[in-house]
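K.L.:
Once you scroll down, you'll see the structures, which are given as structure tokens.
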Structure P
Amino acid sequence: MSRGILATCSVKARPGVTRESLRAAYSTAYAAEPFAHLLPEGQWPATAAVLGSNHALVQVALDESVHRITVVSAIDNLTKGTAGGAVQSMNIALGLPEELGLPQTGVAP
């Protein structure tokens, strides 16, 4: 792994949360986001898949036996980090297309 951030976060699930409702909530939250992608169930993020891009890959899972939600995400911290975030935020602030000037395809360093 030459660069990138792979984060694993967990939280106690509220009563009544199901795998289906959890995935539906994440799917809805990221549906219109050009750089955030919820991966298909069973596929896990890897830093190699986002290398040189402004994309964030996300996976969410529910362990029903202990009522814990686990979220794993991968970003390239050089492109999706401060520089890419600044360009993306500037685009939004100026009313420009969010993707303007940001790489859509990753490249190896």
Structure Q
Amino acid sequence: MLGFMRFLSLLVVVVALMLLGADLVTSLENLEKGGHITVRSLAAIWNLLDQGGPDMFHHWASSRFPSFLVTVADWLLGIYGWFAVGVIGMAMAFFFGRGKHENA
């Protein structure tokens, strides 16, 4: 189980690096055309995977939860995608990392 969690944390970190690389490539393409730097939020990534998903979630959450929880959810969806995924992956890698008793 511990080995699987280590592997899963590695995959999550790799996904974060892929998201960062995608933002970098898009930013370079935009800057070449005189555009701007692009950093996708979790909502933007979700919108790429499921068109209108964040809007439907906001509508659903606003009808079922208090307004402060909807605000927190909107704030969480506004976080940079690579940052949110990377923090989770690094926390998993730290938590499931090698202990003192294991040999290197």
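Bear in mind these aren't lab numbers, they're just calculated from the coordinates by the rules spelled out. Not measured: the values here are computed from a predicted model. Cβ atoms are built from the backbone, for glycine too; each structure is taken alone.
K.L.:
If distance in nm of label points 7 Å out along Cα→Cβ at positions 14 and 86 is calculated from each of P, Q, which structure is the one that comes out at 1.8?
P.N.:
Q
K.L.:
Match the computed value 19.4 of mean count of other Cβ atoms within 10 Å over residues 70-77 to one of the structures P, Q, and report its label.
P.N.:
Structure of origin is P.
K.L.:
So distance in nm of label points 7 Å out along Cα→Cβ at positions 38 and 62, computed for just one structure, reads 2.7; which one of P, Q is that?
P.N.:
Values: P: 1.2; Q: 2.7.
Attributed to the structure labelled Q.
K.L.:
Of the structures labelled P, Q, which one yields -24500 when helix-only ellipticity at 222 nm (-39500 (n - 2.57) for each DSSP H run of 4 or more, over all residues; to 500) is computed from its coordinates?
P.N.:
Working: P: -7000; Q: -24500.
Structure Q accounts for this read-out.
K.L.:
Here's something else I'd like to know. Suppose relative contact order in percent (Cα under 8 Å, 6 or more apart) works out to 45; of P, Q, which structure was it derived from?
P.N.:
Computing relative contact order in percent (Cα under 8 Å, 6 or more apart) on every structure in P, Q gives 45 only for Q.
K.L.:
Out of P, Q, which has the highest value for mean projected area of the Cα convex hull in nm²?
P.N.:
Greatest value across P, Q: structure Q.
K.L.:
By the measure distance in nm of label points 7 Å out along Cα→Cβ at positions 6 and 22, tell me the structure among P, Q with the highest figure.
P.N.:
Numbers: P: 2.0; Q: 2.9.
If we compare distance in nm of label points 7 Å out along Cα→Cβ at positions 6 and 22 over P, Q, the biggest value is for Q.
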